[in-house]
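Got some structures for you, see below.
Each reported figure results from applying straightforward, stated rules to the coordinates on display, with no laboratory input. Being a predicted model, the structure only gives us computed values, none of them experimental. Cβ atoms are built from the backbone, for glycine too; each structure is taken alone.
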Structure I
Amino acid sequence: MKIGLVIGTRPEIMKNYSVVRALREAEMDFMVLHTNQHQDPLMRDDVFAKMGYAPDFIYPGDYSMGAAIDWVCKLIRQHQIDLVLVNGDTAASLIGAIAAIYSDVELGHIEAGLRSFDEQMYEERNRVMVDSAAHYLFTYTQHHANYLNKINDLRGQVFNVGNTTIDLIEDFSPELSRMNSGRYAYVTLHRKEFTDSRARMVKVFAALNTLAQEFDTMIFPMHPRTRTAIAQHRLDQELLSRVQVIDPVDPFTSLSYEKYADLIITDSGCIQEEAYIFGVPCVTVRENTERPETIAAGANVLTGFSIEKILQLCHSQRMSRQRQFPPVYGMRGAGRRIVMILQEIAMKRSRLIQPESIPSQCSVDFQVID
């Protein structure tokens, strides 16, 4: 069985690190197809180098979803790919899914089952479509697996394997060093529902500026979208006068800041997970989240865009800094567990047994607490 791993963004390169490593160790036949969505070397080439693998093919033209779908379909035919593997809720995951459908090959979806139930989010639409198309759905938590198993017409089989980010963090742990002395908050804010609203940006920045007085430092690596929105909305720089605004940082600098923070304030989905894995309390400046298990454990809270609520919940979350959160994302080895399932699928194929007969439970000693 030949596998085509379709990715297009920096987070996907990192999330698939342990999957690629496990595929190599298992000596499975695979290739990495990059849609060229993130073209900047800092967003692509440098991250691949750090992760120790590289794309076999990079889409050669100007990026567009339609052209990228045609390109992936062509490579599936040329290289006789049997199964397309995608990760998360990105445009690349949808590109890979559509290409698999129209090439009559199977589809595996890592990070399946996430739902914010916000149909305005592009990511939510991508999740729903990719989950619906997938033959094999690999979830990060039992909560996600339980949700998928309640969908009556779900076509694929569900496997709870844990979070591949744990493999990444543990393997690179020696490189995650303290970047800042003293007690600090780490901030990332970039989502469209935040940057599109001048009123929301003003409220959130005012809350951050007030809160910054309670820390030695508040570190805010500003995303280009956020910086552009500040200029477009003509916001006064004094709104963040007490906040240390810096240029965007590389992924491992960000992970280092997260690991040693007293508090993380974000609207990122991935950072909600990373905060949980590090045991750092998180405040999510959104009205919904696709990571409800972090809320249920008390590790994360939703504030919306109210100044009062942001301040109130930041204060209460700081008290959670020394708490132990249940291991909802499982133990290390998620990449290996995914590849073990793919190996089982390949073996059953070689014996002319239909893939549908594969048991829907991963046959490894692994359990997570929901």
Structure II
Amino acid sequence: MAKAKYTRGKDGFFRTKIWDGTYNVDGSKHRVILSSKKSSADLEKKVNDLKTKVKNGDVVQQTEKLFITYAREWKTTYKDIREGNTARMYDNIIEKHLIALDMVKLSDIRRTHFQLVINNASDKPCTCNQIALTFRQIIKTAVREKMLPAGAYNDICEGIDLPRYKAKEKRALYPEEVEAVRTADFTPMERCFVYIIYGCGMRRGEVLALNKDFHVDLKKGVINVNSSVMYRGNLPEIKQPKSQNGFRQVPMPGFLLSFLRGYIPSLESPYLVHGRDGDLMTESAYKFMWKQIVRKMNRAAGGTDNLKVIYSITAHVFRHNYCTNLCYQVPAISIKKIAKLMGDTEAVVLRTYNHIMEEKENVESVVNDAIAL
């Protein structure tokens, strides 16, 4: 008869210490005591079961860490490298909304906690979507890092009720805004910025990164887009586009090309739009410039500092105006080409501007011409 692997103690239990797949704070292996009152074979089965779990990576780290502490560590590790606005969004969600769970351990997080923070912000549907995005990413990472069990993501994150959110309708420029672009008393640099976002549909950061020597080809009449400005705090940094779609060449309309041929030779800075020192524009400097642009457009439209004719307009409205007007030119220009000029995918353009395609359609006329006898 085979000899029993474990010996029964005076209290009648078989016991042994075994590594549970986790580590202590000092880096040493964390061991747990397994026991059985039945037999040595029963204890051996428990040991083998735990070894299998450790081998398969199914063991959860033993931790007393609070959920909010882990959330902050997650943001620092995975999200601080993101561009300014995105990083600030995660920071805002954690410090203003997930902070409600500041006394809850990570290991104790349940679906009710997720729903609680959603309910606390239920009057702000957009914020609730950001909370859900952030919370789910934190839980998913905790599962991957073996801080939560493998099935925790579904248990915690599925079946959450979010308030209905309807995104603000994207709009083109109003006629009075287009007229103000023509007539406003802009400085040369302000006009440069406005003409580029109007005539090329580029993102704010892409315009702020434009270098006269590397990006603007006056002979070919194109702007080469391959970088963008992001902000960390108030300070600008150059980054590459998020995807290959962002690398593109955009043709300049005549009015912009004519303006840049006179503007660029007068520049002392390498950047078309720059700060006082000729370097990249800080975020506060950009906000001041944009405020002045809107103020001057408002005056050109007949408004005053106390009477707002033009307001609530962003650089992104110019981008939507550019794409909207191009979509009205289909089929003279294809959706594929529009997407390429925008630095987006065809799917994004179709999803955002499909209503224009439908508006252009004359179903009765097309059917009549196509099916005529």
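At a glance:
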| quantity | calculated |
| --- | --- |
| Identity of the structure behind 3.2 (criterion: distance in nm of label points 7 Å out along Cα→Cβ at positions 8 and 296, calculated), options I, II | I |
| Comparison of I, II by Cα Rg over 2.2 N^0.38 Å - largest value held by | II |
| Relative contact order in percent (Cα under 8 Å, 6 or more apart) - structure with the largest value, from I, II | I |
| Which entry (I, II) yields the derived value 20, 17, 12 for semi-axes √(5λ) of the Cα gyration tensor in Å, for residues 184-279 alone | II |
| Value 0.94, calculated as Rg/Rh (Cα atoms, Kirkwood Rh), for residues 64-151 alone, assigned to which of I, II | II |
| Which entry (I, II) yields the derived value 43, 37, 31 for Cα extents along the principal axes in Å, for residues 216-335 alone | II |
